[in-house]
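Where a number appears in this text, it was derived from the coordinates with a stated rule and is not lab data. As the structure is a prediction and not an experimental result, all values here were calculated from the model. Cβ atoms are built from the backbone, for glycine too; each structure is taken alone.
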Structure 1
Amino acid sequence: MIYRFHLINVHPYFTKSFGSFLKDVDQFNEELIEIKRNYNTDSELTPFLILMDLMEGRVYDQELDEVLQRIRELTSVYQIQSCFLLDGDFEHLSKIQKQNDIIYSNYMVLSTFYHTILSTTQKVNKSWNHTSSKGLYLPGKLARPHRINLLAKLWKRGLLDKITYSCQILSDEEEIIRSNFLKYDDETFARFKMEVANLLDINFLEKPRFESHGYPYDVNNYETTSFSIITESDFAVGLNGEVSWLPKLTEKTYRTIANKHPFIHCWYPGMVQRTERLGFKSFKEYLPFPNYNEIENLHERINVTIENIKNFESIKNNFTTEIAKDVEHNFQKFLTLCRIEQTKLQPILSLPQTQDPGYHITLRGFVHFMFPIPDFKP
């Protein structure tokens, strides 16, 4: 028996907008009919569905378990083998019943592993540069309260010369930033935009509207700086009837660890704790304000975080040996997580499969399915 793998994004069946799922399970039935139509009963090729929901910040509640059961029943009706590849970052909160056809995967670990350690074209920083006096800040999209406010406060305090940073305020972000975050008058905002503009991210996709998915990146940014400032993505989910902010590590943190940088988080309370619970060193014990991430008020939390950033030059000089050990610990822990994630996929990858590139699955196929970034060729 030779399998032809079909990667199917089931995210719309698990996601609600205005009270309704983006797709009803009846539409999945139509997908199955179309797939089944392409197979003869006497064909040696057999379909195998990999039902993927690897979008960021997913928590599976009882209602989503019911959706999953309905999808499972439909594949059984058509006698099509399948498995679910689900977002594993919050597996400990999942209400889905454990079954042999469910694999919880940390997509961000896999993606970073593929685009850094396994890449033949993307260079990776080989050692921590403790001699540099500068930090590195690659915030991505700026229309987030913790990102734009951190940048604005660094600007107002004249501290941007202490970091290498990337900043591009897109036209559709301006109104959001001015209405919700920065109450600057026209003249001040124009000056702010002009003075902070600095693009380090690589526009590899070459789209008119610049987008950065984290890869590729300029390794020189890591080689010439001594620490990273990380403002992770903001994930809000409905949990126990309330909106909850759940700290989740994405490529911003894993890429930093893969490039052997110590870091300072600037996120909602809980990010440092989450980092430590995953087995990573957070470097908080070396900072003058180690509990900086626990402060509830956004502006007070950012102000204290800036004090840690401002003092990192002297901190690294006082704790060079200790920080170097923690940097290496994090790198090795990351490699361990990568091996765990690869092992999870082995039951699928070890199945006999067709060599037809449209239906043959490798680690690259999993990584590129959710975010199809072309492989970087320098």
Structure 2
Amino acid sequence: MRVCLVGASHYVDDDRMFHREALSLSKRYTVEVVVAGQFRRQMTKDGIRVTSYRKRSKARHARLLLEIFLHLRSVRYDVIHCFDLDSLIVAVIASRLLSEGPLIVYDAHEHFPSLIAGYFRLPKALSVALEYFLDAIERLFAFFCDAFITVNDALSKRFSAFNKPIVIARNVSSLSWFDKAPIFNVLEDVNNPIVICAGNLDEKKGVNEAIKAKLILDKQGIKTCLVLAGNTRGTSSFHDLTDQDIKLTGWVDYRVLPNFLKKAKLGLVLTQPVSLNYLNAQPNKLFAYMVARLPVVASDLPGLRAIVSREKCGILVDPSDVGQIAEAVAKLLKEEELRTLMGKNARMAAEREYNWETECKKLFGLYDRIQANFSRPR
């Protein structure tokens, strides 16, 4: 069986979930990945053929979509596995124009209507109208899908109305990713307890609240080092980030990240309730922290609450209340027994359920269910 994983909004080297699913599927099937990139090229990575088309700008995104459309028309696939709304639209149109179109799997790992509407920073009324429009578009094209993959219960319920095969495969970390990580020397000059916030960080991910909470702790005489491990945006209003106790690492290779986590005392997941997508989100940094035995200070939002409360692996806070965030961090730093217990709970939950070794079985289970549909008329 030949499978194409396509993500028009994903860069070839950036999205770990995208690459992880491709690598898993390649153990059974012939897999090609079609994504955006800095250059137009074809290469082989980890035994997988990768075709990337140059993403020039948001304004010229249509050209990228056209190139992906033409590629999907020119190659015979059994399954097209779509990772975002625009690639779903392109894949459905391309498959309908073929005499024996491939099956379409929609991997909805975000609530794309609210996520995309939020990119444009429109007035609230226009943003709501755009979200409703995109919601209708997504539902229209989802009608033509043969199966769905989601990352949480909220998204699963959204697509269950189509009565097609559907699984929840969370964006979790592999146990071996942490346990067998190569050793790199990081944060060797840090002496104070490390509080880490990992991933792509901006105002929607609570980077400003993390910094403000750190400054409150400084005033209280509680020594910490805040490590922002990843690309950061929205921190320009803070002029003291060169302070030795606030470290901006820039982009961190996923293979190196375990070394940062091993140095930390706890992790921050301060997702802000700016849209439906973020309200129900269960960020992959949460699962990375759990694998690393790190207790968390996390936003008290439905998606995060469902896991943190159930597993007793952290403290939930109002993500807009920097005082409450600082208080929770101080509590975990001061109470070593509580911190150790929550970290142990986190790791036990990761070993039991929240790991890619378990989740990839769901991915294969879905493909087993749809294989019987290959010969049906399209």
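Highest-scoring entry among 1, 2, by volume of the Cα convex hull per residue in Å³, for residues 88-135 alone, is 1.
Determine which structure produced the value 62 for percent of Cα pairs over 14 Å apart, for residues 216-287 alone, calculated from the coordinates; the candidates are 1, 2.
Numbers: 1: 62; 2: 72.
The correct label is 1.
Upon calculation of relative contact order in percent (Cα under 8 Å, 6 or more apart) from the atomic coordinates, which of the structures 1, 2 produces 14? Answer by label: 2.
Each of structures 1, 2 was scored by distance in nm of label points 7 Å out along Cα→Cβ at positions 296 and 320; the highest score is held by 1. Comparing Kirkwood radius over Cα pairs in Å across structures 1, 2, the highest figure is found for 1.
Out of 1, 2, which structure matches 16.0 when mean count of other Cβ atoms within 10 Å over residues 72-79 is calculated? Show your work: numbers first, answer last.
Working: 1: 13.2; 2: 16.0.
Computed on structure 2.
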